[in-house]
Structure P
Amino acid sequence: MTTAAEMARFERVARGAASDILAYNPDKIRTALIEDNFFEVMESELNESIKGFRARTNEEVSASNMFARAITDIIIATQGNVNTPIF
């Protein structure tokens with residue numbers, strides 16, 4: 001069983017990975033959100049990032065929605081200023 005301290009560390013890893021995606025791809029993300037095809041356009045970056053996340057976590061955390069929540073919180077929710085169909 002994963003301890004609370006480990007969960008907090010894994011959450012920081014997920015949020016850091018999401019932050020990196022946003023930092024290195026702001027224009028690509030913005031365009032993808034406007035065109036409502038974020039997951040298709042960002043598939044390569046997301047897959048690479050989740051692969052790294054899974055390598056750094058355990059099976060319990062890898063199977064959770066922690067990475068998806070980080071993508072939502074760090075990338076998607078922070079783009080409220082973008083004129084996109086999802087907002």
Structure Q
Amino acid sequence: MISKNNLKISDAPYFFQTLPEFVQVEANVEAVLPCPISGEPKPKITWTKVNSNLPSKRIFESNGELRIPQMNPEDQVRFSAIFGYNYLF
């Protein structure tokens with residue numbers, strides 16, 4: 001356990017299930033990109049789209065998933081989930 005300025009990390013972030021290597025979705029269909037991360041305290045998850053902005057119509061779920069209600073062909077790129085804690089020591 002690490003303690004500094006009232007921050008207590010008792011369980012570093014970790015994947016609690018295996019991630020798919022890729023997610024294939026047809027155009028104009030909802031895409032669900034999982035991010036099964038756990039830790040104590042709960043890590044912050046930030047989604048990014050490589051070399052572009054995330055689609056404007058997107059939903060960030062409390063369980064870490066990124067939902068894109070209607071995938072477009074131009075959204076067929078790599079998405080990344082960055083997770084961790086935003087604390088300065």
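No value in this document is a laboratory result; all are computed from the given coordinates. This structure is a prediction, so every number in the text was calculated from the model and none was measured. Cβ atoms are built from the backbone, for glycine too; each structure is taken alone.
Calculated for structures P, Q, distance in nm of label points 7 Å out along Cα→Cβ at positions 35 and 59 is largest in P.
One of P, Q was used to compute distance in nm of label points 7 Å out along Cα→Cβ at positions 27 and 43, and the answer was 3.5. Which one was it? Checking each candidate, the match is Q.
Work out the source of 32 here, i.e. which of P, Q gives that when relative contact order in percent (Cα under 8 Å, 6 or more apart) is computed. Of the options listed, only Q reproduces it. Quick check on the output: 2.1 is distance in nm of label points 7 Å out along Cα→Cβ at positions 11 and 75, derived from one of P, Q. Which one produced it? Among P, Q, the structure yielding 2.1 for distance in nm of label points 7 Å out along Cα→Cβ at positions 11 and 75 is P. Computing helix-only ellipticity at 222 nm (-39500 (n - 2.57) for each DSSP H run of 4 or more, over all residues; to 500) across structures P, Q gives -19000 for structure P. One of P, Q was used to compute log10 I(q)/I(0) by the Debye sum over Cα atoms at q = 0.12, 0.15 Å⁻¹, and the result was -0.44, -0.63. Which label is that? Structure of origin is Q.
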